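Structures for review follow.
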Structure P
Amino acid sequence: MSAPSLSVRDVPPRAAFALEQAGVHPLLARLFAARGVKSAAELDDGLNRLLAPSGLKGAAEAGVLLADAIAAGQRICIVADYDCDGATACAVALRGLVMLGAAPASVGYVVPDRAVHGYGLTPAIVDLAIARQPGKPPALLVTVDNGIASIAGVAHARALGLRVLVTDHHLPALGAGGAIELPDADVIVNPSQPGCGFESKSLAGVGVMFYVLLALRAEQRSRGLYDAASQPRLDALLDLVALGTVADVVKLDGNNRRLVAQGLKRVRAGRMQAGVAALFVAAGRSFEQAAGFDFGFALGPRINAAGRLSDMTLGIECLSTDDPARAAELAGQLDAINRERRVVEADMRQQAELLLEQLLARQVDNGATPPALVLFDPEFHEGVVGIVAGRLKDQLHGGHAMAAGCTLDEADLATFAAALQQVATEWLQPEALNRCLATDGPLGLEYFNAATVAQLDAQVWGQGFEAPLFCDEVDVLTQRLVGEKHLKLRLRHAGQLRDAIWFGHIEPVAQRVRLAYRLNLNEFQGQQRLQMVVEAAL
């Protein structure tokens, strides 16, 4: 793989100046301005700055539907999904509905088994929801993080007399003629549905469910159940909302950044669900210094592992229990499954890279990488194949940021591969196949300190609001491998000696090189040392 090109983000001078004048630290002002922030008001993460649920199409109607069900003591079944967003959304629904008056025994859930049921609200999942409660089936099904494309499942539920509330954030399905086709649910809440003017189209599934709870609470207020002073505090669920939002890699627009920032504040203060606290312990992370990185790369993968290799019930139970001992037990199981997932992933990646070598060797144009790749092995684990595909995408570039899926017969694989390559050849421009890293340019020498790391780590970074990546020319004094797969570097940068590490990279770099890097603190034997974490070299 050739080295990526490096670009420097444009920093609108007026925006940076306005932020500085408003009291934002000069370095942060530069970084925020480069990410489209124009005023300090956009950085206000207060709960009162969240978009109102009244702007989310279907939310008010969902509030009425749920308020009626709770008032009548009807059974409600949450239909979850088997990833972290689905698990956190399910836990938010379970906890939130009870907080808002539902009897705990009247609220249950089902979650599909990836290998058995497939994705979403299928007719089989409807039947499972009914079978779980023989004699008193649920009156209302509530999907979380799925359902917008579940045409057959919703129809099956309605035919059996069940009401259906779809809460989702995915794009709707397209019918045979290419027109958008929506399920015949009683209510649909989804910022991506036609006619929804909600400003934040990037809510995760857990964010949509949180907004539905806000609408339910507003409906109950209008019925006189409580007032603004006595109403349940739904912000107690924001640690789960933040976790699911970051783990699902949705765009961190202003509204999502506020949700995540509020969740992180609760976690850092020790105010979190027992399962979230247990996952921090299992991952060996400190909740006092919690950052979005912990949600995306420590807690999220442990929850996702349950849906990939086992049963997402483990993840949902971990996030919904109030018993710290039970939470610790479940977090330990999730950690063990995640370690197993890493082994499976490593084996699959090795096999995929072998298939890739064979594929490239057959290319008529001297082994050049085609614009699209199709790799298949019947032994690939369907719960891990998406991760391996993502790793290869990162390695070879091309591809796109989010996942997509389809089902086809093995006999049609060659036809599919040829068609995909043809479409990629016709649609993709050459620059789309060349990896380019956007950086924030050089980092001033005055910022090479622990205080800068702490300041950067305290911010909310993520998809669409990427963490800072700096680039500088350095001299490489020494380089060696550590752990057999990481390159450890000793550098001279602007007359100063620096430590650097390039994780997962074993090829040596030139003596004089331009590095793209992040800044962090390496803690070893109780000592902290500043280091540059390398992302690319030119």
Structure Q
Amino acid sequence: MSLLTARPSSSVFVVEDPCFLNVDERPDWQGQFDNSQPIKLEIGFGMGDFLIEMATREPHSNFIGIDFSQDGIRKLLARIKNLSLKNIRVVYGDVREKIPLLFHDDELDTVYVNFPDPWPRRRHFKRRLIKPKLVKLVAQKLAPEGCVYLATDSEPYAREISEYFNAEPLLQNRTREFGFLQTRNNLPKTKYEKSFIYAGDKIHYLEYSRLAVEGQVEQDVSSTKQEAETSSHDERVTKAFKDAEANAKDACDLKQVGDHLAYAGDRQWAEKVYKKAEDKAEDCLDFNWLAYSVSEALGDKKWAKKLYIKAEDRAESSLDLNWLAYSVTEILGDKEWAKKLYNKAEDNPQNVRELCDLADSISETFGDNDWQIKVYKKAEGMAKEHSDFYELADSICVKLGDKKWARELYAKAEETAQDSSDLNSLVESLVEKLGDKKWAENVFKKAEALAQDSTDFCCLADSICEKLGDKEWAKKLYKKAEEKAEGNFEFRWLADSLFEKLGDKNWAEQIFSKSG
């Protein structure tokens, strides 16, 4: 199950709320918060879990969140009101445009960037948030000794981010040898972050400061090695488990410790740790995954059922209920309960992606084609943007095999496309899902007319080579890409494409030499 990809919108959005700032110039922050405490910024707060937790933990710090998700802003403002928090302000818009307007140089105490969209495909590279220009901007606005905290589940993006930050002379990497941190125990986990940790995926954390950091953030390896040499293997393992339990900050950490203990064969100790995890569990995700461990590691389905009930009580979204229904089916085999959960999930969707995932889950669990179609129709009624129609069409084509319905949705995706990248993505489905190369060719022509920079033309030429096999057309586009190339990475990408797609080694070498 996946999460919706989003990007900035040019639409006007205003909410009548004292914590919402509709401004295009620097506010009087001291007047806003009625104090001169440190200002901390979260870039892209999603549903606001991290921002809420930090503002609650640090009542004497002032927090500002900037995001372009209108639903996320509404939900965050409602939670701020319910919790009576006075130290948060919310701004709508593209952070790259807002930061220069809202903050003086050296004004921000801390900046948080949690899981920016990696936009993994080359043609979407320019949509990535973190680029050298933003890094320099953040460094300028950061106060002396201020810190930047970043997290991503994408290793390639993590390396790219670290390359940009390591190159900024105002910033110092706080990890050994410019590497990544494995954990960051001083900060709360986002719900998105926990979903990856529970699934066993690796998170890459980075920390930077405006000044050189004395000491070492990571554990001193030499002292650990010396200690290890003076103790037995069993003693070291026991101590490691005790330390991990003592250092666990939340239910997510404790569940992992319990899992390792159960795997090591100490079920009694694992059970105690799982009970601690239950006491610390905060949301549906915590209880859902803890129930899975209790059932699988301890075989205690009665306890697991109690945890699933708590998970249902804490469910906040369609996605929570969908995941929970799937778990209840897999672990307890209770399809009646799952059916009720799927119905609740259908009543409270946040976006088209959630409904597509729900339709797939319903089909997998019950094989109910009519119910699946009903959910897809509801998704069609919610669809507004290119990505909504495009992803819905893909799901209907693959899961239902209904090419007629998919074709109608692909047409709407074409109508709502905003740029060359959108149309380029659409072509893949037109060729691979429908086998319609004539339609694909027309869409390619529209994409060429909208192409603006070297990356657009290069990616478009790549796709024309792959999907249509038209190397002459591609060659013309590669020439346009060469004319517009500016950055080193653009020359390198173009050289790679010329070699791989056209087999033109001489041209590729000429282009590569321009990258320096």
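FYI, it's all coordinate maths here, none of it is from the lab. Only a predicted model underlies this, so the values are computations on that prediction, with no experimental measurement involved.
Points worth noting:
- Source structure (of P, Q) for helix-only ellipticity at 222 nm (-39500 (n - 2.57) for each DSSP H run of 4 or more, over all residues; to 500), computed value -18000: Q
- Test item: relative contact order in percent (Cα under 8 Å, 6 or more apart) calculated as 14, pick one of P, Q: P
- Which of P, Q yields 177 [volume of the Cα convex hull per residue in Å³, for residues 234-505 alone, calculated]: P
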